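What follows is a group of structures, each given as structure tokens.
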Structure P
Amino acid sequence: MARVLVTGGAGFIGYHVVRELLERGYEVRVLDNLSRSSYREVERLCELVRADVRDPGALMRALRGCEAVVHLAALISVEESMREPRLYHEVNAGGTLNVVICSLKAGVRKLVYASSAAVYGEPVSLPVTEDHPTRPSSVYGASKLAGESYAMAFGHRMRVTVLRLFNVYGSLRRVTPSAVEIFMGRMLRGDPVTVYGDGRQTRDLIHVLDVARAFALAVEGDHPGVFNVASGRPVEILDLVRAIASVVGVKARVVHRPPRPGEIRHSYASIERIRREMGFEPRISLEEGLRLTLGTAS
């Protein structure tokens with residue numbers, strides 16, 4: 001089977017992608033600087049190159065013998081990106097350009113790039129399709145969109161698949177937790193849950209194991225282009241709080257705060273394209289996903 005380089009493979013999503021690829025018989029190598037990594041034990045599963053995607057020399061060494069690259073290495077905090085815009089540009093946009101250039105030099109045939117729903121900004125129509133306007137409202141979103149552009153600019157020289165991830169959850173070990181993990185952690189500690197605004201905002205939640213399958217399908221197949229990776233279903237924040245409380249076995253205490261500036265009100269994806277072209281279908285329901293997440297507490 002082919003050898004695949006996974007950048008950011010010691011991170012939350014990366015680790016699960018590595019495991020999925022290994023289970024499918026791929027030889028996997030990971031490049032990660034371990035600065036914000038949740039799963040350093042990935043070194044027990046495969047070869048780990050401790051390096052930064054901003055280092056072309058390290059990338060070239062890591063790419064030796066690889067036929068495909070899954071590029072997940074990135075900084076992912078919206079709030080931090082507004083405080084540290086140059087850093088986010090350097091890592092997310094510049095790092096992606098490095099990965100693309102080095103992959104071409106190394107003769108890589110396929111690149112799967114992890115992008116984000118943040119590239120869409122505030123939706124003008126729902127569900128959000130891949131043809132929706134891209135109007136990011138954060139430096140994080142802008143940096144991921146720049147990475148998409150760099151990757152797609154070389155689509156005539158290698159197969160490029162862009163996966164736009166919506167709200168991925170699934171582990172209480174995450175360095176940068178999602179709302180699911182924040183809410184669950186607070187409930188487990190007996191603390192109240194903070195909800196910004198009225199709690200009627202909607203999000204599209206997908207478990208990390210489903211996301212890992214989507215990446216594996218992109219590596220296995222011939223699917224150039226852009227694809228949403230999501231559940232395709234909206235969930236209100238207050239409904240999410242109630243669902244987590246039910247799984248944890250507590251009565252949630254909610255504290256409302258004023259809405260955060262720039263927060264998107266409603267967002268959920270159309271997944272018709274990835275369903276039609278890759279045969280991808282989310283398998284893990286929200287209740288099952290929350291139970292799996294709770295299981296990571298120990």
Structure Q
Amino acid sequence: MLVSTAVLNALNPATAMAKAVQPLISVGGQSYTDNDLEPVVMVPTFPRPVYEAVRDMSPDLLLPGLDRIVENTVMLLEPNVRFIEALMAGLNHEFGRELLWRGFPASLRGTYFRQFWEPLPKPDGTVPKDIPPIIDWPAANHLGDTAGTGGKPLVLLIRGELLRRYPNAIIRATKAVIPVGQTKPAMGTEELAPLFYASMKPDLSFFGFQLTKDEALGVGTTASPGWFFVIQEHPTEPRFGVAAGSTTAVTPGATSSDTAVQFLRRPVRIAIHARDLLKEAAQ
């Protein structure tokens with residue numbers, strides 16, 4: 001071998017750096033011998049929910065048939081998780097390409113966006129992610145098998161003035177119970193808070209729950225009673241007034257508090273069983 005070739009090979013950074021770094025690294029107590037050193041890359045993450053970009057670009061992509069949903073409607077939907085996974089995979093890949101094109105030390109294996117929906121914190125304070133890092137997606141999974149925490153969530157859609165008038169309304173899913181000797185489900189005590197939230201102007205709101213359609217519907221038995229979806233006024237926001245159309249006279253009390261008690265309105269709660277929201281599926 002020519003001396004010049006030997007010198008050039010010895011000065012090659014891929015060889016020289018590997019020989020210099022390998023003695024300093026151990027993996028599992030063993031010396032590191034892999035020569036495939038990679039450049040340092042950065043994977044910045046962005047918490048903005050991707051659904052906002054889809055909504056702003058084309059509302060019909062987010063909710064096909066939007067024009068057929070009438071005012072003051074409550075209904076249940078199933079998200080297209082295959083669409084969500086394909087969109088998130090494509091977005092992350094193309095964003096990595098864009099960063100590399102602009103000279104940023106990025107990786108095409110990085111996951112820059114993990115939120116499709118607007119996440120709502122869990123009771124323990126953790127914030128769920130819609131997709132795991134793409135590099136960790138199981139190779140055996142099909143498109144639509146990886147997003148979320150398992151199964152297709154149900155999405156409660158509310159269209160109308162309700163949440164504009166009561167923006168702090170509490171939205172929950174409550175498991176039903178079948179009282180002894182009855183067949184009609186009643187409200188139980190087990191509750192689920194929404195996993196995520198989305199909105200579309202002027203009057204559409206979406207709340208996602210980690211429930212499957214079959215779980216929500218139930219079969220009308222003690223073991224499978226189904227679930228109610230509950231909308232209620234916040235208990236810390238008292239209202240005062242008289243019922244619409246009331247003809248009962250209100251007599252002023254001895255004090256202002258006595259008078260206020262007569263005008264105090266109790267919080268309102270409405271509970272709708274999934275079988276009433278999905279009547280065709282329940283039949």
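Each reported figure results from applying straightforward, stated rules to the coordinates on display, with no laboratory input. In this text the structure is predicted, and so the values were computed from the model without any measurement. Cβ atoms are built from the backbone, for glycine too; each structure is taken alone.
For distance in nm of label points 7 Å out along Cα→Cβ at positions 102 and 134, the calculated result is 2.3, so let me know which of P, Q that is. Present the calculation step by step, with values, prior to reporting the outcome.
Details: P: 2.3; Q: 1.7.
Source structure for this number: P.
Who wins on Kirkwood radius over Cα pairs in Å, for residues 6-141 alone among P, Q, i.e. which is largest?
Details: P: 15.7; Q: 19.2.
Structure Q comes out on top.
Which structure, out of P, Q, was helix-only ellipticity at 222 nm (-39500 (n - 2.57) for each DSSP H run of 4 or more, over all residues; to 500) calculated from, if the result is -10500?
P
If distance in nm of label points 7 Å out along Cα→Cβ at positions 86 and 254 is computed to be 7.3, which of P, Q is the source?
On the way: P: 4.2; Q: 7.3.
The value was obtained from structure Q.
State the single structure among P, Q that was used to calculate mean count of other Cβ atoms within 10 Å over residues 46-53, giving 18.6. Write out the running numbers ahead of the final one.
Numbers: P: 18.6; Q: 15.8.
The read-out comes from structure P.
Using Kirkwood radius over Cα pairs in Å for the comparison, can you identify which of P, Q gives the largest number? Intermediate values should be presented prior to the final figure.
Numbers: P: 19.4; Q: 23.9.
When Kirkwood radius over Cα pairs in Å is calculated for P, Q, structure Q comes out on top.
Determine which structure produced the value 24.5 for mean count of other Cβ atoms within 10 Å over residues 70-77, calculated from the coordinates; the candidates are P, Q.
Numbers: P: 24.5; Q: 12.8.
Corresponding structure: P.
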